[in-house]
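Trainee: Multiple structures follow.
Values quoted throughout were computed directly from the atomic coordinates according to the rules given, and no laboratory measurement underlies them. Keep in mind that what you see is a predicted model, and the values were worked out from it rather than measured. Cβ atoms are built from the backbone, for glycine too; each structure is taken alone.
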Structure I
Amino acid sequence: MTSIDLRDLTKEYDGRRAVDGLTVSVRAGRVTGFLGPNGAGKSTTLRLVLALDRPTAGTATIGGRPYTELREPLRRVGALLDARAAHGSRSAYDHLRALAASNRIPVRRVGAVLEETGLAPVARRRVKTYSLGMRQRLGIATALLGDPEVILLDEPANGLDPEGIVWIRTLLRRLAAEGRTVLVSSHLMNETAAFADHLVILGRGRLLADTPVQEFIHARVRPQVRIRSTDPAALGDLLARHGHDASRDEHGTWTVRHARVDDLGRLMSRAGVPVLELTAQEATLEQAYLDLTAAEAEFTAHPQEA
């Protein structure tokens, strides 16, 4: 099975390291979310994998070989880096037909990917008339044209409507289930959590995390339970007596950390403390990601003083 392997990959621009000694393997059969703040080096890394830039040091290989050494690369690797890449005066059909002809790809693949991406009804329209979401779909169709083993997508959900976001999520999972290597760069944390099995996270060009999604979330975000009662003071006393790490807001709602709903429900029932709300607050990828990358963002907004 084909993997993407980066070994001590480094790229410098004018003395600044955009990618700094990156070593990681992106495995087949799963969707890997590629995350990091602006300026973290994600786009540069993708360009290095695709030989659009040359590394200062280290290597990037696909199935053990540099991209430049792949025979018929469009059949091996499909990529979407820029939805504006297609010439605006061409139709989607002509754009894909030209790529198929120049890469010895059967013309039937053109119709197949147009159908798969939902562009068949507008395939003869000029690309310059397309919305951003339609251009994204054309970029994805281009990436899929050679039926490749490896797929790299940069912000594929950008510009898609809710139906399109559900579609891309389903597509990515299907591609991984077929045994392909799928690497997706995204800023949408909720969407990444919905489609990704594994995460690679960069900060200032360095590797911060290489981990399954759920392990990453559970390692960085403490589980919490939200509780409301008609007697918040009695609830607070009960929680304190049993050593729970809890805090109360101005509305009388308690947040209990490192606790389970079942345990707290039994505790309140035995003590006769009435319950208005008892809710588990699930940890999210966004919380875990922000906890990890708080010090790694190149540009950070700070709250204004009143």
Structure II
Amino acid sequence: MSSDRLFPSLIDRCWFLAGPTASGKSEVAIELAERLGGELLSLDSIAVYRGMDIGTAKPTAAQQERVPHHLIDLAAPDEEFSAAAYLEAAHRVTAEIESRGATPIFVGGTPLYMKGLLRGFFVGPPADWEFRRAVEEDLRAHGAEALHARLRQVDPLSAHRLPPADVRRITRALEVNYLTGRPLSHYQVQFEQDRAAESCHVFALRLDRPTLQGRIEARVEAMFAAGLVDEVRQLEAAGGLGRTAAQAVGYREVLEHLAGRATLAETVAAVKLHTRQLAKRQETWLRSLSEVRFIDIAADEPAQSIAERILARTSAFPG
């Protein structure tokens, strides 16, 4: 894969449904697909891993019978699956869906994947793990503020966009500059090319905070009741989880539990807390996108009603 490849935006070819975790995206997306003659593409960076089913709330067999689902179970959990690999698959599957005369509908909440689909994505050089280990050592020795200051020296535009706490993306920006001799901001200019929400089909579900937190609590408890601990134990026995998979909310806490560093009750509480934090980050990020039209939903509103309200806000659906 060329280090200067650019995946073009899919915003004019596809529909998008986003929202924080536990907001009910999956059922609403199925209702949309049935009305639009569509097929669903997962926008989840962890659902790409085989065997990571309970903790990612993958679509059930019954849901997949109603509407075709794509971009799940693409890699083994001990493999690294990059944004570039995801976008490669997303563009290929989008073309296949279009060739069948169907509508591609992306559903999920992984910010980098979604932004790459909406605005295009520059594929930089592959990861240099020796460089990343050196950055991790610098981080431990000097802290995130010093790492951010280092980025300001070589790529001030990226440093302006990234807060010091976003160590992962700061590391990637430093890595691109190190490997190419040019700032990442010189390549990723399309990320700043936003669109008006009314010109595209990009929607996000929005709930009041108490309702969302209640759903998160219920979802986490249901995952543990469904066997999340056993799922992680089996994944460990089958070869373990790679860097990315092991950091997923739900999985990293259970790994700590299996290592004897937390009780089950402490683990459940930690997953609830980290899921609430994840949802808050997702909501903040979605508000930064001009393309998004928010759909405020009530706690007990059925998915059919939500889908019909979304379609009523567009001119692409007759009636």
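Trainee: Quick one: FRET efficiency 1/(1 + (r/R0)^6) of positions 120 and 136 (r between Cβ atoms, R0 = 30 Å, to 0.05) came out at 0.50 when computed from one of I, II, so which one is it?
Mentor: On the way: I: 1.00; II: 0.50.
Derived from the structure labelled II.
Trainee: Of the structures I, II, report the one carrying the highest value of mean projected area of the Cα convex hull in nm², for residues 128-231 alone. Display every interim value, and only then the final one.
Mentor: On the way: I: 10.7; II: 11.1.
Structure II gives the largest value of mean projected area of the Cα convex hull in nm², for residues 128-231 alone among I, II.
Trainee: For structures I, II, calculate distance in nm of label points 7 Å out along Cα→Cβ at positions 16 and 280 and state which one comes out highest.
Mentor: That would be structure I.
Trainee: Let me ask something additional. Looking at structures I, II, which one was helix-only ellipticity at 222 nm (-39500 (n - 2.57) for each DSSP H run of 4 or more, over all residues; to 500) calculated from, given that it came out as -10000? Let's see the in-between values first.
Mentor: On the way: I: -10000; II: -16000.
Derived from I, not from the others.
Trainee: Assign the value 27, calculated as relative contact order in percent (Cα under 8 Å, 6 or more apart), to the correct structure from I, II.
Mentor: Values: I: 21; II: 27.
Derived from the structure labelled II.
Trainee: Which one of I, II has log10 I(q)/I(0) by the Debye sum over Cα atoms at q = 0.15, 0.17, 0.24, 0.26 Å⁻¹, for residues 96-175 alone, as calculated from the coordinates, equal to -0.65, -0.77, -1.21, -1.30? Mind showing how you got there, number by number?
Mentor: Details: I: -0.51, -0.66, -1.28, -1.44; II: -0.65, -0.77, -1.21, -1.30.
Answer by label: II.
Trainee: Given structures I, II, which gives the highest value for mean projected area of the Cα convex hull in nm²? If you can, show how the numbers build up before the last one.
Mentor: On the way: I: 21.0; II: 16.9.
With respect to mean projected area of the Cα convex hull in nm², the highest-scoring structure among I, II is I.
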